[in-house]
Structure 1
Amino acid sequence: MKMVYSCLMMLVALTSCFSNSAQKATGAKTIPVNEYQKMMNEKKDVQLVDVRTPSEFAEEHLANAINIDFNAGDFKSKIGSLDKSKTAMIYCLSGGRSAAAMNVMADMGFSEVYNMKGGILQWKAAQLPTTAKGETSAWKGMTKDDYKKLISGDIPVVIDFNAKWCGPCKQLKPILEEIQKEYAGKIKIIPIDIDENKSLAQSMYVNNIPLLVYHEKGEVISNQEGFLDKEGLEKLFKLKE
């Protein structure tokens with residue numbers, strides 16, 4: 001009898017765990033831009049949250065969004081002040097910080113959290129509108145002429161589009177530095193921070209990072225989005241067969 005009771009209790013516990021996991025899985029989702037926009041327009045009382053830094057938010061953001069910086073020390077206390085029973089929709093620049101924020105919010109008990117896949121970069125790539133507090137029409141950072149000078153010459157050039165907050169970019173950095181040192185004179189690897197060179201990144205439709213753009217004599221030969229190990233990079237850059 002005790003054994004039957006123990007088995008029943010274990011079954012109840014497992015069912016409960018499965019139910020909680022399923023609820024969390026359905027209540028926290030990363031969705032594409034078109035679905036995200038549709039949900040914003042159709043759902044009532046949406047809490048729209050931009051989890052980037054205040055300076056990023058000030059330059060441009062989605063209309064009616066509030067800013068709660070994911071990397072700030074008071075993120076949990078500020079996000080916790082929102083209504084956990086209402087739908088929360090979050091985004092960042094490319095989707096990384098907001099994905100992490102979504103998991104935190106799900107653990108905190110938010111019933112519905114939706115993260116925008118690809119972030120505001122994909123939103124703008126879809127030619128959807130943003131709003132800004134300040135003037136954003138002036139060109140910011142490296143010019144196109146500067147860029148053309150960087151990629152010209154007989155030695156192949158790899159442009160590494162990155163950002164300080166990007167996790168995969170940080171993983172790639174030491175590998176790229178190692179390749180540059182090992183193959184000095186055969187290739188040039190040049191990092192470009194998209195936050196410091198926003199206009200250039202936008203004009204080149206840089207929608208995801210890390211992004212490696214491989215050039216030969218000023219012409220684009222190949223693009224690589226996301227992390228790639230050293231062996232893969234050596235093949236991509238034609239350094240090894």
Structure 2
Amino acid sequence: MSSAGISAVIITKNEEIHIANCINSLKDFVDEIIVVDSGSDDNTVSIAENLGVRVFVKEWEGYGANKNYGADQAQYDWILSIDADEVVDDHLRKAIQSKQLVKGELYLINNITNYCGHWVKYTEWRPAYKYRLYEKSNTRWDQRKVHEGLVHQKEPTLVKLSGAMLHYSYSDFDEHLLKTEQYAKLSAEQWIAENKKPGVLKRIFGPSVRFIKSYVFNLGFLEGRVGYTISRTNAMQARKKIQYFDQLKKGKNEV
């Protein structure tokens with residue numbers, strides 16, 4: 001175990017396929033595991049309970065809000081935030097076990113994505129460091145509907161850890177399409193909440209730029225068909241985000 005107590009927080013809904021692997025990757029190096037479930041109608045909750053973790057059922061209020069709720073239930077100040085479809089690899093586990101956690105530091109962890117059985121090295125999904133291990137006394141998640149971020153009372157010192165969280169994202173393209181729709185709608189709602197709107201250039205060129213960035217500049221073409229599929233679907237999400245914004249704005253103006 002690390003010298004400081006660590007609580008792992010996982011938010012879930014219908015994650016029976018992944019939740020056991022996630023929990024089992026954490027068991028031997030964190031001090032407690034908390035699952036915040038937002039109304040699963042599969043076996044997610046029973047699997048988690050049978051593995052001996054603390055489970056709380058809370059209605060969905062957004063990614064940041066539910067993560068903060070989980071952190072509030074934690075016994076320890078250090079929070080490891082992990083998604084239900086992620087697992088900690090051996091190198092990361094050893095890095096955290098041996099790390100002397102220091103107040104005022106925020107720890108970044110490399111995230112590597114598996115898409116339909118393929119480990120992604122390029123595109124916008126290329127391996128990237130994300131903020132995952134933090135002090136709850138200094139840090140909270142913001143209230144954005146999607147792509148939530150951390151906010152701090154005092155700016156922390158950023159420290160990268162070795163190893164990775166392995167993200168098992170989508171098992172098939174249909175699952176990817178469904179999540180694309182969900183993210184596009186949430187992003188449009190976030191635009192409206194922040195009183196933002198897509199400009200003319202974003203409307204005309206946004207989806208194409210998103211594709212070119214992912215497929216060309218982020219070397220998605222080196223992934224072959226997988227790189228093309230990810231880049232094309234990212235562009236589709238950019239287009240659908242604008243479409244949902246127009247629909248929501250029209251509905252709001254007609255009220």
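For which of the structures 1, 2 does the calculation of distance in nm of label points 7 Å out along Cα→Cβ at positions 106 and 194 return 1.6? The read-out was computed on structure 2.
Ranked by distance in nm of label points 7 Å out along Cα→Cβ at positions 58 and 162, structures 1, 2 are topped by 2, which has the highest value. So FRET efficiency 1/(1 + (r/R0)^6) of positions 146 and 178 (r between Cβ atoms, R0 = 30 Å, to 0.05), computed for just one structure, reads 0.70; which one of 1, 2 is that? Attributed to the structure labelled 1. For the read-out FRET efficiency 1/(1 + (r/R0)^6) of positions 42 and 130 (r between Cβ atoms, R0 = 25 Å, to 0.05), a value of 0.40 was computed from one structure; give its label from 1, 2. It was calculated from structure 2. Structures 1, 2 were compared on Cα Rg over 2.2 N^0.38 Å, for residues 82-209 alone, and the highest value belongs to 1. The value 1.09 for Rg/Rh (Cα atoms, Kirkwood Rh) was derived from one model only; which of 1, 2 is it? Going through each structure in turn, the value belongs to 1.
Where is distance in nm of label points 7 Å out along Cα→Cβ at positions 66 and 170 largest, in which of 1, 2? Biggest value here belongs to 1.
Every number in this text was worked out from the coordinates using simple rules, so none of it is lab data. Since the structure is predicted, the reported quantities are computational estimates derived from the model, not experimental observations. Cβ atoms are built from the backbone, for glycine too; each structure is taken alone.
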